[in-house]
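No value in this document is a laboratory result; all are computed from the given coordinates. All values reported here derive from a predicted model rather than from experimental measurement. Cβ atoms are built from the backbone, for glycine too; each structure is taken alone.
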Structure 1
Amino acid sequence: MSALALLLFLPWFVIVGGGYWFLPAETPRSSLRNRIDTLALLVAMVLSALAMGFGMRTDTSGYHPIWAQVLATLYAYGAFLGVLAVAAWLRPRTRSR
């Protein structure tokens, strides 16, 4: 069931990942930056899938099952944004003059 929640949230991950990949536009794209960005997006996706599975297993509230999906999606989104925020902060910033 957690795979369904991840699949439904995938379009938003693509939009956020595209923003990470293409911005800032004034920074030149090198092969090193492409490799770092690819690695960051892969790590973000794997960690978000793991966080979603963790969220599905930790909801023991006993309320409606939809809340397990909500909690899992929040964990997955937090993991995805956290990895991309750290990767953007660590991204080499070479400016062309």
Structure 2
Amino acid sequence: MERHGLRSYLVGFALAVILTAIPFALVAMHALPPSRLVIVIAVAAILQVLVHLRFFLHLDLTTTPRENLLAVAFTAILLFIMVGGSLWIMVDLHSRMSL
């Protein structure tokens, strides 16, 4: 069997589905107060990123650390640009709409 076989992808898929279903279920059932719900969603999102890095992108400690660092740095820059840019646009639109 190859190094990153079907089992690895299925485990990653199952974890990703579980980490997606938990916040959806909590929101649908109104199980937690909004402040705690945001925390659970944020933790599930971070775990989701780690699952994707490990099981789908195969980034772990056995490969070259420099390659991992470059991949994670590039991902962090892209996320910063996308999330930061989206927040910047939304704040600007909010300030323009409230005039």
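If Kirkwood radius over Cα pairs in Å is computed to be 16.3, which of 1, 2 is the source?
Going label by label, the one that fits is 2.
Among 1, 2, considering only mean count of other Cβ atoms within 10 Å over residues 37-44, which has the greatest calculated value?
On the way: 1: 16.6; 2: 13.9.
Across 1, 2, mean count of other Cβ atoms within 10 Å over residues 37-44 peaks for 1.
Using relative contact order in percent (Cα under 8 Å, 6 or more apart) as the calculated read-out, with 27 as its value, let me know the right label among 1, 2.
Clearly, the read-out refers to 2.
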